[in-house]
Structure P
């Protein structure tokens, strides 16, 4: 592939590339908008061709419902017709079905008959905060109540002031489940806290995001040469031997999360008036390490997990690390001194996405590829949801100084 230094401009500035990205985003909206809505409430998970994986009484995960609200709030801001109905459908289901009116908080999984998994997960509550914040940007009538409710739950049930991060999970009645703390839920809460700060101006949200980032990246990841550790005990001592859920808590370290943090750290740095000097170098280091250790130099794509000797452990190639890599490369290009490595990486990532991950036959993206980049479903049963891929397509079209809802609102949807 030609190197960036031999060309005159970053791809994100070129009209054809920008049109291509917008076309991919529009295709994702087409795929999910007209297939995913469950008439009984919530949303279907979809198979490779776009049909419901569970057509009868499907389980609805709270993060999937909340992500649909967030993504279609973005679509509404972009002027896409019909997105308001999707937002309303998702917000209503979150408020009336996932919310626990007896004990407070939000159920992890529900079906037509009520809770399937009534646990209260920090990961799920982070996405409720994101959904409420995005819905508030577009003026949804449930947004303020949901934002206030989930903020209180996060503050009184999950937040641990002595550590500057959240607890992981509870039973329905808020009794503890296990002495586990995880970076993944805190990473997504950082994203949501920034969105809540942007829409409310309340500094407490940003303060919490900065404390989480300081714990997980400035202290824990820095101590491991900017490889992000995933699993901890209740004193935030790293547990390298942890074995958990392959989707949400895989063992080892996950390069896709290094990439996700690289973007979030730079966004946090900008929102915090660039006062934390450690953040730019941390973002750069996270990205460089992910490309050096996580990228498969023979086949392309990111290995799902590495062990603590940096050897690929789970060699599947998932769609979401590719998405986060594209967003991170754009943020690095926009916020740090020019470096051809970022642009070269950006082009390599998008070329692999285009040729391997986008499902040109059925629409949407392949959620999982084998090590040799062949579509598979060993870890995940169907199509990847819209959240990661949509943001990857849209982030390079806007200034890299905030969440998509913020920059679209402030700058307008001009392509």
Structure Q
């Protein structure tokens, strides 16, 4: 199993597949196809271990083991029971099943998972004389069932807990941005990883921490000590430890530019500091407790990112209007030479920034449709060295 090449599906949040595609290509993986919430590539089990450790923008690494057609639950069972489950799932182990179901014959999506579970345990009981336990825990072996219309794809979920859970966010704070979303947002900006990055309203520090890890070239998943692939038949600890040892030597320990993160809430900065310390980058980020208007902005060029509250989620939209207006004033008054960004899920408040956007980039923060709004700030005559290329706007504010 370790050496055979299979189709790999790496999932990601909706509207983030282009950033995941770019990341996979940078890591040397072929891109077979891009989907709305994932990218297909190819590799063996060792490749999948590496992807779980390396990927910043992905959610789960799924290794395809079967593809067939089924019209109903009986056909799903008959085709699934023929699969060599005993070579993947230990008879004395534990397995859970996730699914994406869209089939007219299935009224209860749990039924599809139960039919697949029945096929799996019946096969293993026949071949091994006992069967694994099953349940909903995501910290051991996992199967993912994709069944849309007649098309069935079965995957071994090699991540379990999503790889967006890096392991450093010990203090999540209020309404935090997920790590993989932060990584995708950074990729969507014009940040070159060689100039200042400023993050007022930093909350628990996820954007600043992901920026530091990316700029250093540090492997993002090294703090994780449990992945679903560790609970599969044939897993060898030595293979994983060899990969970890190699990746620990990658990357730098110093940056030649500042990363600045501020928040007016002392508890938020305290949480951000703890998270940064866990991630090993606290010495590279300049944290400060202050109102965002007092944030230190080094001489440009650079990138500055706001992730303010959305209002509709907190029920305080009217109260946030002055904040968004002040963000626009801050851009104009203190950020010459910078690219400025506002990540928000409230289009009405976005208009209160009062500046012309260069791009409006679509994102989703969970179920909330968001936009990353891009602004170009320059003083006097625009310096052609930092002028933006002509880019068609993506999405609508």
Entry that produces 1.5 once distance in nm of label points 7 Å out along Cα→Cβ at positions 174 and 270 is calculated, selected from P, Q: Q
Among P, Q, which structure scores highest (criterion: FRET efficiency 1/(1 + (r/R0)^6) of positions 14 and 206 (r between Cβ atoms, R0 = 25 Å, to 0.05)): Q
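Which structure, out of P, Q, was helix-only ellipticity at 222 nm (-39500 (n - 2.57) for each DSSP H run of 4 or more, over all residues; to 500) calculated from, if the result is -9000?
Working: P: -14000; Q: -9000.
Traced to structure Q.
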For FRET efficiency 1/(1 + (r/R0)^6) of positions 70 and 342 (r between Cβ atoms, R0 = 41 Å, to 0.05), the calculated result is 0.95, so let me know which of P, Q that is. P
Given 0.91 as the derived value for Cα Rg over 2.2 N^0.38 Å, which of the supplied structures P, Q does it correspond to? P
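Quick note: the coordinates plus some simple rules give every number you see, no bench work behind them. Treat the numbers as computed from the prediction; the structure is a model and nothing was measured. Cβ atoms are built from the backbone, for glycine too; each structure is taken alone.
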